[in-house]
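What follows are several structures.
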Structure P
Amino acid sequence: MSISKKQLVGIFFLTILFLGVTYFVIGKIQYRLNVMDIEEYDPISTLKVPQHPLTHARFPFIDVHNHQWVMPVQDLDKLVAEMDSLNMGVMVNLSGFRGKILEWSLDNVNKNHPNRFVVFLNINFENLDDKGWPEETLAMMDEAVKQGVKGLKVYKGLGLTDKDNEGNRIAVDDPRLDPIWAKCGELGIPVLIHSGEPNSFWNPKDKRNERWLELKKHPDRYRDPKKIPPFEQIMSEQHRVFKKHSNTKFIDAHLGWFGNDLERLGKLFDEMPNVYTELGAVLAELGRQPKAARTFMIKYQDRVMFGKDTYKKEEYYTYFRVLETGDEYFDYYRKYHAHWKMYGLELPDSVLRKVYYQNALRVIPGIDASLFEKIN
């Protein structure tokens, strides 16, 4: 059976089409077999730039945002040795709790290292409908300050998950809490308050969300808009508290969740002179915008304090490098917080001193200033 020229041409093009489709399919299979999680992808940079890794802060510093959960029974000698290696002069333990736990924490500090630790009080806002509110809580605050407490720490549950006796969410600016904020002003102690979460936690968990990896690893951090009030609502509640209680000093934790919008954070400072902030767990926001962040840190150098949040000695090194050096394109210490690279701000010494210790000495009462007096 003979094949015509036309049939041969048809067979040729069909063969080419078949081979092309096969090649495409094989390529897709190979790609799929080589797919990896973004956290697994860890390329070694070929970039050759000056590097100045640091393990020790240029000046002694006060960490205003730390959590030592077992302080009542903790070996503080070991912790102080690590603090010395970092050049940390004072650590603020925000998790002092209340009652006996608070007493035991203070006892451990006073017996071993009274000038190296500051302890903050925690209260239960869900008691606001109980008999004796707010008088019993105010009396507890008075007693705590007499015992040596230097501030009040407010956890993110307020505004997100804390509920009153009727099962309703307690807003950050609930008027039933006004006596607490006013009492802090009366006692001269600051309120370090964490309200809300990163704005991205409310956004769809898709390829457009820059916190997708964190939400994948920690699904409980997603804030379902059907269950949790919007980010902007919680921020507005918090800011109304700041304005209403202008005689109380507030340390707005985590750059107030405006590390990705420094212009907005600056406006907050301009409007509310009683508000400060700290860097706990949000350093990556500054490290990816070195020019804007350096300008911001210099302009608002009296309002920003050093904070770390979760304690791990080696993670402080990245803080020192971002704040002190002009290094380019280096890793953050936790990829699910920042899959981008860091750049140093190379802050002037005068600004570093304020961020590291001077601002905290002004805002938090009773810190031993002699630990920082002989610094050049």
Structure Q
Amino acid sequence: MSGGVGSSGVDVTRLSKLLAGVLHEVLRHRVSVDVAFKRVCGGWCASGVDERELLYDAARRFVADYVKLLCVSGRRRRPRDLVKLWLSGFEEPSEPHCRLSVPRWLYDRLYALLGDEAARLFEAMGVRVWWLRVNTLKASVESVMRDLEGEGVVFEVSRDYPYMLRVLETPKPVRLLRVVREFKAIPHDIASAVVVEALKPEQGDRILDACAAPGIKTSLMVMLAEGRVKVKAIDISGRRITVMRKLMRKLGVPDEAVEYMVADSRRVELREHYDKALVDAPCSNTGAMAKDPALRVTVTPGKVEYYSRIQREILANIARYASRITYATCSILPEEGEEVVEAMLDRVKLEKPQVRMCGEPYKGYRVSQQACRLYPHVHGSEGFFIANMETG
């Protein structure tokens, strides 16, 4: 049997209202579970931090089971009806995409690429893996590890990147850990860190960050170059740039290391040429389903096609302004990885990223031997595509 809250002491009527409201927000407004939960929960749904965490966990698991619930019910139903079914428990469906609770088209696409391995990938996406990146601009790796141990956190240090710590057990939510609240450590998936390692920021580099906000990767560039780097951070959203500025200060990023610009990287005109550019392009985020279960509900082929066009436009424009580009997307689909880079092969030369974590891209593409993919079931990370290009 599946479904149910798995926690006692929660008022069922209040829980049902919350879950139905969260799913309604996801379906109607195509938002993340985090955003939907904050909108619906407000100040009424929980009496304290512990209860709020129980309810938040229930909301995540309920939304993650959405496709499964549709398969069991046999037709699309109102959120409150799906809540009743989920709370009462139900028999696991046998059809693969139903059992894994992913859209049929997405399962079929990955099965065509990976065969039976696709099921292992989607199963891994059912478990959130927490990574912390030590922010050496504010603290040493050793001091952060001591602080985590003092708070009762069980973790392991990445063999590949020692500033990355995988959280195995924690007595409180990661966001509430002291080192996180003090910005000495940052929740940062290791695949995302590998993207910046592929860029190889070095002291004296002039770097263009084409899709910079919220700035986590920007701060890692500065950290790896020990503050001696110049980054031009571009984002299409002025609000996001404002938030990014504040975050950079909290993370200890020197003001002189980053210059901010509100612009659309598909069309931006720049007067300068840069040593390196990062194009961490907007995408479907299918590689982040473990972090946001709402992606199982909101991702569509049309959404993938839409982002694929944007990625190609950004990459083509930024290639005019940098000698070397690292292109990355948090996507498990070749339409946002291999196929985007292939469209640039008449203008760039591929150079395989020199990183310690580099899985093989999907077979059958001209870029398959010269790029990297990180897979949730292999690397304990989000799903990412990474390619390096020389434009000269």
Checklist outcome for this item: Matching 14.8 (mean count of other Cβ atoms within 10 Å over residues 11-18, computed) against labels P, Q points to structure Q
Item to check | If FRET efficiency 1/(1 + (r/R0)^6) of positions 171 and 195 (r between Cβ atoms, R0 = 25 Å, to 0.05) is computed and equals 1.00, the structure in P, Q | outcome: P
Checklist entry - If mean count of other Cβ atoms within 10 Å over residues 83-90 comes out at 20.2 when worked out from the coordinates, which of P, Q was used? => result P
Checklist entry - One of P, Q was used to compute P(r) over Cα pairs in 10 Å bins from 0, in percent, and the answer was 5, 21, 28, 23, 10, 4, 3, 3, 2, 1, 0. Which one was it? => result P
Checklist entry - 2.5 is what came out when distance in nm of label points 7 Å out along Cα→Cβ at positions 291 and 323 was calculated for one structure; which of P, Q is it? => result P
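Where a number appears in this text, it was derived from the coordinates with a stated rule and is not lab data. Note that the coordinates shown come from a computational prediction; the quantities given were computed from them, not determined experimentally. Cβ atoms are built from the backbone, for glycine too; each structure is taken alone.
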